[in-house]
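The data blocks that follow each hold one structure.
Rule-based calculations on the coordinates, nothing more; no lab input. Note that the structure is predicted; figures quoted are calculated from it, not measured. Cβ atoms are built from the backbone, for glycine too; each structure is taken alone.
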Structure 1
Amino acid sequence: MRTFVLYLSFLYAGALCAQSPSDKVEAYFSFDTKCKAVDDSGNGGAGALINGISCSCGLIDSCFRFDGVDDALYLVGPFADVFSTSDFTVSFYIKPPDQTNTNGTQLVMSKQSDCSPNKAFWVRYSPKTRRISSGISETQALVTTVQAELDPGPCWQFITLTRANTRYTLYINGVKRDSKVGSARFDLTSTATFKVGEPVCPLDSWFKGDFDELRFHSKALDEVAIARYNLRADNILNSDTLIYLGNSFQVNAAARCDAQFLWSPASSVSNPFIANPVVTPTAPGNLSVTINYPGQCLANDTIHINVIDPDTLDCNKIFIPNAFTPGNSPGRNDVFGISNPFSVQDFISFEIFDRWGGRVFNANSAFETWDGNVNGSAANPGVFLYRLRYKCQGEEKVKAGNLTLLR
């Protein structure tokens, strides 16, 4: 039996990217450091707590916990100017408790003077159906609304709303879920205070749940930009994984300070009660985690692990991709190499050449990969040639082909 090491296990960390100046952040309320309602963007926004909202564990540090009785948050600042005729994006996280036996709707946030549709923006949540709805309106006749159910897996839900010209769009956890085109670019300009949690119409209830990471942008973000602010709450951060029998890897779930973890099947996990245990699978299958926020909500997520016994691999079937994208998607397709290196029984050489025949990469084993750099500098995009020499059942073989480097 040969000694084997982990082959591939990608961890996607794109959610932790810093915000870009091109995203035009007008205000960012993180509510960190004991729930301070200050604008972390430095643009002068501020908040007032109504009726003593409690401070709780948030996504990064702390968050506000609305009791559903009389808690509210009033926000003021230059960010309010996005509610005019301009494009905008509003994003935030909510973690509502299980209230599926509760009728009616809760007002998550609004910017409107009264219950009329004159110059209004609002977001509502229906606990019974777990449905988010939102709208913008200038008058009774000029109204656009969007709605969708929250995702079934996570407790923390990332809600994003964008207005691009006449199109109004709702994203849930970074995925477009509803989009409508209005008859005109509505004018939302008003002196109304931006409020979180407080009802504005007689049939509304006060919002109940945790609230965190509120951002305002003076542009309509696309899905790529929205992904920069997606913390992938309550998700397993590893992608589906290929591993060889006898090897281990560390799995990671987004850990929150008040969460309890349970991984399954527990037999393959070093400690099934922590956020980042070591996994040693013995057969292909799913790995699941249940994240318990005591007294509030149960979240769950699953990845698939494909386990391969190296002794069963056929050295006549060597797989090498034909393209890779170094630097474009960290952790995904950013190196080039042999897809199933354990199939190479007796390695001789693995080389990559540019279009003029110059060698840009020379591996010392079947497990080495090329990162797209030559002498410390990024190679230009284009077509390259690879050549693998190895022995299979005592016979020397050569596998050659083209690869495309994309940036």
Structure 2
Amino acid sequence: MTTWDSLYANRAARMRASEIRELLKLLDKPDVISFAGGIPDPKLFPADAFKEAYASILGSNEAERALQYGVSEGSPRLRSWIMDHMKSLGVPCSEDNILITSGSQQGLDYIGKLFLSAGDTALVQWPTYLGAIQAFNSYEPSFDRLDPGANREASDYQLRASEAGGSVKFAYLSPDFANPTGQSLTLDERQRILALANELSCAVIEDAPYQSMRYDGDPVAPVLALDCATSGGIEKSRTLYCGSFSKSLSPGLRLGWICAAREVIARLVLIKQASDLNTPVLNQEAMAQVAETVFEAHTANSRAVYKSRRDAMLAALENHMPAGVRWTRPEGGMFIWVELPDGIDAADLLEKSVEAAKVAFVPGRAFHADGTGANTMRLSFSCADHEKIEKGVSRLGRLIAETVTSKL
């Protein structure tokens, strides 16, 4: 009998199943109101546009090319659309600055592979996107807390990184309506991150899957746009922008992109070639056609729906949560972050909630690189209608109130 554990690489010990993915397997119950999944509402997908796109591609002389291997950088047509999209965000670039990935999650994995050696430090927000922690963790880094509002000196980050056995390689952040908190960084905070990165001579990883999902407030320039403006252009910038079609058009096609200096893209292309050669050409061509025809109208419609649901959840929280519970008020995205009174473990609460209240959410500990945050939770409003939001938050509020009372 083979003893597999003795054959695995050391880094395999750092690989962990996604707590959220495992949780969702347990919540496929028709009587449970779920605020757990951080996914777009499938009823909003532009299915007819994709049906037409696939039919037109496969019914034309483009079929052979679309069903063949493609260049690792990605479809020229899709990269051209992304190039124009990035320019609209204030990022002058060319197609050579763009790599298509199989979802932005693959992009994060490639970035970890490119930049992180064992013992290096990745700066991340506290809490931060669980998928980023997983992607980076395989490359054996240390994690340090990135707090855009703190006056922490670069020398302190450098000292801690040196003590961990490496150097600071990048600062990872999701500046717009972050998963899990829903919060955004101000212009001043984005500029502080860039200034810190300049002092540390490290990269900045801007994860922006929710960029098109603003419901309130004025847009703030992407970090890459600010970097280009101050450094003299994208070729002199230190920021890598990770975009995605998963929240705007469709997650099932697994299409994302990285926009960065050509020198960095060239390195990432080598990783892509060694990984899966290329992202499926047919999916790229279909996405390009759909993006060209319906992106603006579709995202506008989706924003209206999600804004209404966000407003409904904020109102329900205001009406039903007991004293001592706090939550964020996001200007966009899919999430509201809830902080429970001290002493309440959200993971324990979840078990009671699913069984007694028939409401699901995601405990917040998984989003903290150090395992803290036991008294926090993430609520998603993206796939729940107003009736379910009102009913679910009301039940959850009663359960929390009962839990608080029982601990007095």
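Structures 1, 2 were shown, and distance in nm of label points 7 Å out along Cα→Cβ at positions 81 and 337 at 5.2 was computed from 1. Of structures 1, 2, which gives -13500 when helix-only ellipticity at 222 nm (-39500 (n - 2.57) for each DSSP H run of 4 or more, over all residues; to 500) is computed from the coordinates? Working through the options, I get structure 2.
Sorting 1, 2 by relative contact order in percent (Cα under 8 Å, 6 or more apart) from high to low puts 2 first, with the largest value.
One of 1, 2 was used to compute distance in nm of label points 7 Å out along Cα→Cβ at positions 33 and 345, and the result was 6.5. Which label is that? Corresponding structure: 1.
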